[in-house]
Each structure stands twice: as C-alpha cells, then as structure tokens.
Structure I
Amino acid sequence: MSQDRHEARKTRSARIRYKIRQVADKRLRLTVFRSTKHIYAQIIDDVQGRTLVSASTLETEVREQLKNGGNRDAAAEVGKRLAEKAKAANVTSVVFDRSGYLYHGRVKSLADAAREGGLEF
C-alpha cells in the first residue's frame, strides 16, 4: 500500500466526503483546496452539482491586498470574502469539507474567518 501523499489525501478526502453526505441533510458543502502558493474555497450544492460561491487568493482584489497567497493571513481573507459572497447569495448554513487536510493552519484560519463572516457550520 505505497501511496504518495497526494493519493493519500484524495483517499482521506473521499472518506470525509462520504461521512459528510451522511450527516449533511442536503446542506451546502464548503470545500477547501490549498496549494503551496494559494488557497481556494467553494460552496457547492451537491444535489444540483453546481458551485454557488467561490473565493481564492487568485482574485485581483485579494492579490492587491496581500503580499503572499500561501499563508494564514491570505486564508483568513479568502474566508471573509467567501462569507460575504455567501451572504449575497442567501447562503447561511453549510457543512465544512476540509478535503483531507488537517484542521490547523491555513484551513483553520479560513474556517474561522468564514464563521466570523456569518456562515454557520
């Protein structure tokens, strides 16, 4: 069972997504992807298979504010922007999908900022 770390993360992500499906009760899913240079977040409607809201450090407004897109400050900014966009789209309650990443560092900063912005999970 030699897997590289990317395959192992995908396996963990599938396991997490299976558990989320059991308890989500048709709520929207906030999913996170992080690379070394950037962080991305989306709110997905799994019933319709559509992305409703997204935010990342690649957006021009975020890039102008931040020096680096791969740190906790950038993740917090993405979480705030995602919460603002979600409010505009009348989304208040989501279930958090950490996509196989540990809940600390940038993932935790994004989640905390999204909660402060008004998302409930």
Structure II
Amino acid sequence: MDPRDAFLQANGLTTPLYPPGSRYHGLSLRQHTLADGTVVSYSERRFLPQPDELTLLQEHRVEESERIDAIAARYLGDPLQYWRIADANGAMRPAELTETIGRRLRITLPEGIPGVGDAN
C-alpha cells in the first residue's frame, strides 16, 4: 500500500477520487447492486451552481476563433478550468459559449468563495 494512502486510512481519512481542480472534487463514490448481484460503482451526482450566485470577477467578450479552454487559461490560469466558465454562464455544453461572436461571458470565483463585497 502507498505510504500516503496508509496514513490516510489509519487516520480515518480517504484519498479524494478527483484532484482539487476537478469539477468532481469532493464527490463520493457510490455503489448500486443490480438484481443479478453485480455491483456497479459510480460517482455521486454533481449539481450545477446557479450562475447568479457566483461572484463575478469580470466579463469577457468572445472574439472570432476563440476557444473556451484558451479563455480559461487567460483568466483562470488553467485551460482545464473551462468548466468554471461554463458553470458561471449556465452552459451544459461548453463549446456553445464561443459560438456567438460578441457574446459576453461571466468570469467568476469558484462556487462557495465569496467576493470582497460578499464577505461578512
């Protein structure tokens, strides 16, 4: 067993299924037993945040030939964080965000992180 996993297990902790930057970070693994006894493992459902509940940092105007991953890299420092922009704009299909030239995209803080004006 990996020493890190052994430490976590000994202390009643578990290794996260997904890395901290993943949209699925913090979700649990679930299991369902089928009628024939087969056990099927699956990730807990992720509910999308309400876009208007996310703290707006700024807006971005979509230009010709832009890709959502490039926009994420520019504003969030990581192209794999494109899903945060999709969440902030209520998009189930991230590619739709760059299909209309001139569309204004919301760039927000992650869910659960209040902005300066929201902190109490």
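Derivation of every value follows stated rules applied to the coordinates shown; laboratory data play no part. This is a predicted model, so every value here is computed, not measured. Cβ atoms are built from the backbone, for glycine too; each structure is taken alone.
Quick check: 0.95 is what I get for FRET efficiency 1/(1 + (r/R0)^6) of positions 48 and 80 (r between Cβ atoms, R0 = 30 Å, to 0.05), calculated from one of I, II. Which structure matches?
Details: I: 0.70; II: 0.95.
Computed on structure II.
With Cα extents along the principal axes in Å derived from the coordinates and found to be 43, 34, 22, which of I, II does the value describe?
Label of the source structure: I.
Upon calculation of mean count of other Cβ atoms within 10 Å over residues 40-47 from the atomic coordinates, which of the structures I, II produces 18.4?
Numbers: I: 18.4; II: 9.8.
Label of the originating structure: I.
For relative contact order in percent (Cα under 8 Å, 6 or more apart), the calculated result is 23, so let me know which of I, II that is.
Details: I: 29; II: 23.
Source structure: II.
Upon calculation of helix-only ellipticity at 222 nm (-39500 (n - 2.57) for each DSSP H run of 4 or more, over all residues; to 500) from the atomic coordinates, which of the structures I, II produces -5500?
Here the read-out was taken from II.
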